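K.L.:
Please go over the structures that come below.
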Structure I
Amino acid sequence: MYLLIVFLPLLGSITAGFFGRYLGKQGAAIITTSCVGLSSLFSMVAFYEVGLCGSPCYLRLFNWIDSEMLHASWGFLFDSLTVVMLIVVTIVSSLVHLYSIGYMSHDPHLPRFMSYLSLFTFFMLMLVTGDNFVQMFLGWEGVGLCSYLLINFWFTRLQANKSAIKAMIMNRIGDFGLSLGMMAIFFTFKSVDFITVFALSPYMTDFNIIFFNYEVHALTLICILLFVGAVGKSSQLGLHTWLPDAMEGPTPVSALIHAATMVTAGVFLIARCSPIFEYAPTALLVVTIVGAMTAFFAATTGLLQNDIKRVIAYSTCSQLGYMVFACGISGYSVGMFHLMNHAFFKALLFLSAGCVIHALADEQDMRRMGGIVKIVPFTYGMMLIGSMSLMGFPFLTGFYSKDVILELAFAKYTIDGTFAHWLGTVAAFFTAFYSFRLIYLTFLGETNSPRTIINHAHDAPFIMAFPLMILAVGSIFVGFVMKDMMIGLGTDFWGNSLFTHPKNLTLIESEFIPTPIKLLPVVLSITGATLAIILNNYCARFLVDLKISSLGRELYSFLNKRWYFDIVYNEYVGRTMLWFGYNISFKTIDKGLIEILGPYGLERLVKRLTLRVSQLQTGYIYHYAFIMLFGITLIITIVGLWDYISEWTDYRLYFIYLITVLFYGYSETK
């Protein structure tokens, strides 16, 4: 059963991919959805056996890499951390598959789309179930490949091509860091198996590595390199620019990338490697700072975006910042709890946005929407539930995890904890503001859509509405039902899958922080939501005047253009790289140095030398006799006087003389 959880989506992907033209659109959709649906049912059984009954399962199939000391097997580890991820990935993926049948019904390439979705699910399952870093890296690279294929699904669109390439390149930067981290792990621990590495971590606290000619703490270096991989995959500040552009793919792809696969991989990696991170406090500090800045940055950027999917994308980026800095303050269980909660309401938001786009003839600009609450009341209700859960409205799913993260950060009583707490608290205000700005502009405000589109607008059909109902139930109740089991005091749910050093435990202290601090995020969230409705409904003229003022124009451009990250990258990084690649790498090295010292240069040199030598072919015997006599005399002189010559001449200069003559001869040929 455990192997079926992983390999059923692969079976569905292969069937739909290779036999889709024979099965047709409906056949491919039924097979892939059924395979992922069965996988989700088996995941629930695994969650009961492993998570609730406390019986982890380990399966080892056979050797994969066995080269001297390096040993990696095909093994699957099912512990509490894995089964939580299995529940998230398979349930959300099943609902996305079901939703896609209706959303993509008019697309002639539906079998290919469903095949990619199932392959995406398979690689994510491979990532979370691997028992060693090499197998996890296979799944890690696989989800990167599938994200490229799905973002670029409509490959005739130039913007989709550019966005897919951008996602691939940004993730390659992160993957380079992860691969270096894996090499450092093998160098330090002489193993890549999770069990071995995590068991030896406490004994390597004094081990140092020479890195770029500097002696650095081994565990700190390993954790920072692993975190670079997480930054790329989980879209943290610096390598985040691919995530908003990933909206070019179909909406079900966005839901799958943002809720269950891809972006959750980085948070999972940090949680999985918690036994290493706990002995690298400097790395935890870096994780906390980057996560907090990401949460704040993405929340401010989402304020003034106009694309409905891009607003939700920046909310994903912001929530990932919460998860990452929760792990940075050693709250791995709370970070994973928020990851699970976030999957439900984020999938609900994206799929509801897909229903809006579907109803309004593929319109995504919120400024061209409005007034459709009576036309699509079901979608409005679903979007409202998702937005309220996202902003942390009391007693909805998001409330039970986001507020606990902020409480933990405050109870840390360190500079980085306080920094993360206040940035996260301010981000909660912005989150509520842009969530209800989206609700108002899309559903409640005056309509800006053409009459022809409004006349044909319709609510979601049942096959698209049913997944929204399931996700809405999860967005309301999952946080309340699972809170005590996953993050309650004294719970043994996580077992040995997560490790927190006793000195870093702050869950108890967070229960006794001042009540105003506990209530502050909720108050700010409600204030932000109310302010968004009031400003957009009653103070529209004030917003326009503010926007066209000199300060307002600069602020609007700064936030709408995403803090100018893309402009800086294009102008100062991308353009510099292209200049170096053409002028230095290509013209100077490839066409210059290599052509001079390579076959082409040697060929021209040989031709020149043969011309010079051929001029000695005079045909007179006494010329040949003179040359032979001169050569023999020169050789005898050098051999006989070698000891004297070596005293006042460095023989290494001969090589320089030779190179000089060759270059001179080559330049003469030109």
Structure II
Amino acid sequence: MASPDESNPGSPPPTSGSAAPAASRPAGSEPSAATAEPAGDGHGHHGSLWALTLGSIGVVYGDIGTSPLYAFREALIAASGAHGHASDHIGVVPREIVLGVLSLIVWALVLVVTIKYVLILLRADNNGEGGTLSLMALAQRVLGRGRGYIVMFGVVGASMFYGDSVITPAISVLSAVEGLKLVTPGMEPYVIPLTVFILVVLFAVQSRGTAKVAAFFGPVMVAWFLLLAGGGVAHVSDDPGVALALNPYYGIVFLAQHKLIGLVTLGAVFLAVTGGEALYADLGHFGRRPIQIAWLGLVLPSLILNYFGQGALVLSHPGEINNPFFQLYPDWALVPVVIMATLATVIASQAVITGAFSLTRQAIQLGLLPRMEIRFTSETHSGQIYIPRINTLLLIGVLMLVFLFRSSGSLASAYGIAVTTTMVVDATLAFIVIWRLWNWQPWAAALMVAPFLVIDTTFLVANLLKLLEGAWAPLLFASGLILLMITWRKGTRILADKTRRSEVPLDMLVSNLEKKPPHRVPGTAVFLTSDPDYAPTALLHNLKHNKVLHQKNVIMTVATADTPRVPEEERITIMPVSEHFSRVKMKYGYMESPNVPRGLAIARKLGWSYDIMSTSFFVSRRSIKPAAQSGMPLWQDKLFIALARNASDATDFFQIPTGRVVEVGTQVTV
């Protein structure tokens, strides 16, 4: 959470547009981050261009790189439904159907991924960071009104990403392990147990960090994409006419002729671009140029060659073809290909799991979720984190999907809805950024974004047609998260309003204490609060019950800026109130984890003597009860209280030494 109300788990974060501290610029006045300069060339990315490119291949493209395992097969099944072939096996498919499906896949990759994300959205970086919440923060920065709607967009986009984080490991690992059935049909009973074993091991090792494993991601994924390209090249010569699919005419004609079946097919075609949003989400890790080079130089050509190879195979072998991807390779190579596919799907799963961890930290900092325990798994890279609760919830969700759907074909119906919704959110927020931050005319911004919004919305409608077949699963999961985020945000605001009514203005209290000073004890007392203009409850209770005051008293606010990171020189702002009181504002970016003692150490450079051994941190631990009259229904009050009770301790979240903390209990209704 951005800032505690006296460290209470149910406290509201200040808005990122709150009053700017003296001696530092306002949160909304940072230089425009959405510049024409590449994010990777001036935003703190370290390492050579080619090392970053290799790293991006390993992390960014794991999801979209495993789509050939199932995307073309599912699209053919959907398309051939018009001819009575909608079954687990693909029969003889007419040539125009194959070319139409291939054309739709190719142009989805070109329009949705290449143009929208690689060429446009990668330029809409927030101080080098990307993703839906970064885009939300950019839109919030430039909009004076309507920010509540922007937050809602961010909530929906973030919730849908969690839905994607549950489905991707399930469908990816299942689709790879299913290749064992081609090696020997007797392996079929072991597909589910082996999938479960791989997934449990994958989630179990998350607590050890991803640094060592990530070192292998790049080379393995390069080998995987070369394998994709090689399999495709080996079979394109079976029917060179598949190159005609580069002409969008075939895709347009297919959609025009088949109407509803065409729309259903689009839902399956979209499987080929799932993972495209990761290009933008992982911008901060690698920068724009490495991601662009990797996509245009290796990933896109390899994907197109593989899809064309599968298409040529289907056209040249019109018999029963159950799995065109694995049929690209000779029998002797099946076991190595299955092993490589499994490694690739594990990497794809790893990417969305770590993405969920990063998204959760951003959501906590932006006040969308309660505090959770965040463990750092690297001494040198602050972005490598592990969140036990999220890891456990994701594993439970993934295993439930595996046991519920039991095959990648069945899961394909559930896949896509979460990603399409995220893409619609990204396109909508992009319009605001292009219009207001890039200073384009509204009509010009609309002209640029509208085609992509139409495409994304069409894909969304196509995926909604699969609602009863399985698309309900990610929607149900995401809806639950949306409810949690809305409840948390609304509850913290109500709690703040009620608390403020009973608080005493700090200046008034200080004035009264100067007239009637209490007994003073040596040392420094730090009182955490979300509103520095009012006396923290912990301070009032200390005066009321202990009747003492420290020589130095600091009213501290930990605020979250609408930028990913805050420079060290802007971290601390000190505003004296009186001889014994001062306000301190500590500011962090939404990609950073607050560390109060380390932040206070920076204050030494500003002339403030700070000694951790003579400093006590006073926090208020609140017991929240439902009120008779509240701004929320009783069930939502109880949900908020449950979230507050399960929030992580403020001492751990702000990394305060437990031996220096004094907790004061209070009771409040909401």
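Nothing in this text is a laboratory measurement; each read-out follows from the coordinates by a stated rule. Quantities reported herein were computed from a predicted structural model and do not represent experimental measurements. Cβ atoms are built from the backbone, for glycine too; each structure is taken alone.
K.L.:
Out of I, II, which one gives 4.8 for distance in nm of label points 7 Å out along Cα→Cβ at positions 127 and 191 as computed from the coordinates?
P.N.:
Going through each structure in turn, the value belongs to II.
K.L.:
Of the structures labelled I, II, one was used to calculate FRET efficiency 1/(1 + (r/R0)^6) of positions 159 and 199 (r between Cβ atoms, R0 = 30 Å, to 0.05), giving 0.05. Name it.
P.N.:
I
K.L.:
Mean count of other Cβ atoms within 10 Å over residues 239-246 was computed and gave 16.9; which structure, I, II, did it come from?
P.N.:
Considering all the candidates, the number was obtained from II.
K.L.:
Consider the structures I, II: one of them gives -0.31, -0.41, -0.91 for log10 I(q)/I(0) by the Debye sum over Cα atoms at q = 0.05, 0.06, 0.10 Å⁻¹ as calculated from the coordinates. Say which.
P.N.:
Attributed to the structure labelled I.
K.L.:
Check the numbers for distance in nm of label points 7 Å out along Cα→Cβ at positions 55 and 351 across I, II and tell me which is largest.
P.N.:
I
K.L.:
Quick one: helix-only ellipticity at 222 nm (-39500 (n - 2.57) for each DSSP H run of 4 or more, over all residues; to 500) came out at -16500 when computed from one of I, II, so which one is it?
P.N.:
Among I, II, the structure yielding -16500 for helix-only ellipticity at 222 nm (-39500 (n - 2.57) for each DSSP H run of 4 or more, over all residues; to 500) is II.
K.L.:
To continue, here is another question. For which of the structures I, II does the calculation of mean count of other Cβ atoms within 10 Å over residues 359-366 return 24.2?
P.N.:
Checking each candidate, the match is II.
K.L.:
Check the numbers for relative contact order in percent (Cα under 8 Å, 6 or more apart) across I, II and tell me which is largest.
P.N.:
Biggest value here belongs to II.
K.L.:
When Kirkwood radius over Cα pairs in Å, for residues 119-302 alone is computed for each of I, II, which one produces 16.9?
P.N.:
I
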